[in-house]
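Undergrad: Given below, in the form of structure tokens, are the structures.
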Structure I
Amino acid sequence: MRILLVEDEDRIASFVTKGLGSEGHAVDRAATGHEAIGLVRHEEYDLVLLDLLLPDANGRDVLRALRTETRTTPVLVLSALGEVEDKVELLDSGANDYLTKPFALAELAARIRALTRQDQERSDTIEVGDVVLDTRTRTVTRNGNRVALTTREFTLLEYLMRHPGQVLSREQLLQAVWGSNYHTSSNVVDVYVRYLRKKLDIPGTDSPIETIRGAGYRVCRD
């Protein structure tokens, strides 16, 4: 999952980024409200984690601005403010959930899972050709046979399968799966596609992942 973290405190940003990264999420960070709005305007995110106390703007104003850019992306507010009135106001302003600081990573991860389950556009099961991926149980099968994948391999395959037939560039895949910390010249995408093919390919049949020379990769519908 690709997540935008809007947080100006380096310590908290590092804690959240590393923690969610270990669970296979790709996290981009914006340190200001202005930066966050710009990123949402030009990038696609599955979830936004929004701190209320930002150096350049009130978090509530940023929330309203985010909602003008995207009405469907879940927004989870992170704040030291814990009064009931604050929570009600934020939920009425368009937030999907609210988590009070300090928080445990396990609770944050659970809230994220709950929000993604509520997103009706995201099905638990994705099926493209004879490959079936279940996001709830985090299992993959091809032609009915179980395929064991690492967390990163699973995330890469999920992203490809959520865009069946669409050619995705290496840069798109790098940003979606690994986040903005990797340089675009990195060959990590090609390496992991090879890993996936080694596990998914069946002798005598076409690979479910097709290379489009000079453009990127796509998962074939048939």
Structure II
Amino acid sequence: MARVKICGLTDPADLRAAIEAGADAVGIISAVSVDTPREVDRGTAAELVAEVPPFVTATLVAMPEDAEHAVDLVRAIRPDAIQLHGEFDAEDIGYIRAETGIKVIPAIDSTDVDRAHALDAAADAVLIDSTRDDGAGGTGETHDWESTGDLVEDLASPVILAGGLTPDNVAEAVRVAAPFAVDVASGVEREGGEKDHTAVATFIQNAGRELEVPT
């Protein structure tokens, strides 16, 4: 059974729906350099994070300019973890963790296996996604789940699977890749930035459903 992060939450109603449906983590997007309806300003991000109850991981999803900017964001928003998009190296990850005391999760393109291995010792977990050229996620595109499954076997860090997941395909993705967790944003939306609460609940339920291996 994979843990579930519902990402791109923009308002309290969607946040509560994800938590009530059983999400293990929630993602709040702020300070990104791409145009997305899921981004909120720093103040709203801090307000949403403050509403997350104990035992649910409040994750800031950001594209900071550098490690110092990441630290500034964490101190202002006060999440439990930060998901970093961009070309951050092991030294940056170590610096952010040392300065903030929170978990640091770099987002890595599914084709960049070497980078996943290079950041393994420094990261608290790695998120394997279908990313754009600028490192942003949210493409809504799937990738090679078997390749991610190989990383699950090879890396010491927990592996989070993202990219094109939906209530319809998440059970198969979990069966193939066996990740620590799965991450979804656009796959459970009515429209950009607005979550479909039924889809959120179904996604979480299906992420924990055992599928039989076809014979």
Structure III
Amino acid sequence: MFSQHLSESMEMYLKAMLEMSEREPATVARLAERLGVTSVSANEMVRRLGEHGLAKHTPYKGVALTQKGREVACNVMRRQRLWEVFLYDHLKIEWSKIYELACSLEHATAPEVTEALADFLGDPTTCPRGNPIPAADGSFASLDAFPLSEAGAGDALRVVAVNATSTDVLKYLQERNILPGGEISVLEIAPLQGPLTLNIGAREVALGLSMAEFVLVKGK
């Protein structure tokens, strides 16, 4: 498959672009921030992806995957999220650590191993973070959810998914029981980009808006 000829770094960029585009168009700056690289490095990689016909950068508008780029990104995402299921359900790895570990496995997984893994797991449709797992043909359903950062005071919500990728952020959310399937009530939203005060299992938790963007919720 074409993705087997790409570097790990290129695959990570494509997957990040796909994850980000589920909510809004990706920009080079946001891509750099998500991957922890400089804007110069991100610009250079976007240029290389463009040369491969995998992405298209429109100045002042953002970066978009081409059809070929989306196919590769979906394949990488499928491998990574299947490994998340295996690590969490069968190896009992801590929830906050599975994303990073799955990322190290996804690049060395041959297509036949990916499909054997899917069969072994019973073709799951979501990963332990609640995010959809693309099917073998690259299709997947969009989540019916919105970021917690867009919630209003008094909202009673259920966590659908967490799309954070940093182990530190995932650990922070795990320790506060902000996990897929959990219920949250928004008690207060401080002005001037202040934190949200949440009620989670009779416990009050303060969560900054930037971190709340990683938590996808819907009304109960």
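Undergrad: Matching task: 30, 22, 14 is the computed value of semi-axes √(5λ) of the Cα gyration tensor in Å. Pick the structure from I, II, III.
TA: III
Undergrad: The value 0.75 for FRET efficiency 1/(1 + (r/R0)^6) of positions 13 and 189 (r between Cβ atoms, R0 = 30 Å, to 0.05) was derived from one model only; which of I, II, III is it?
TA: I
Undergrad: Please state which of the structures I, II, III yields 27, 22, 16 when Cα extents along the principal axes in Å, for residues 109-164 alone is computed from it.
TA: II
Rule-based calculations on the coordinates, nothing more; no lab input. This one's a predicted model, so the numbers in the text were calculated from it and none came from an experiment. Cβ atoms are built from the backbone, for glycine too; each structure is taken alone.
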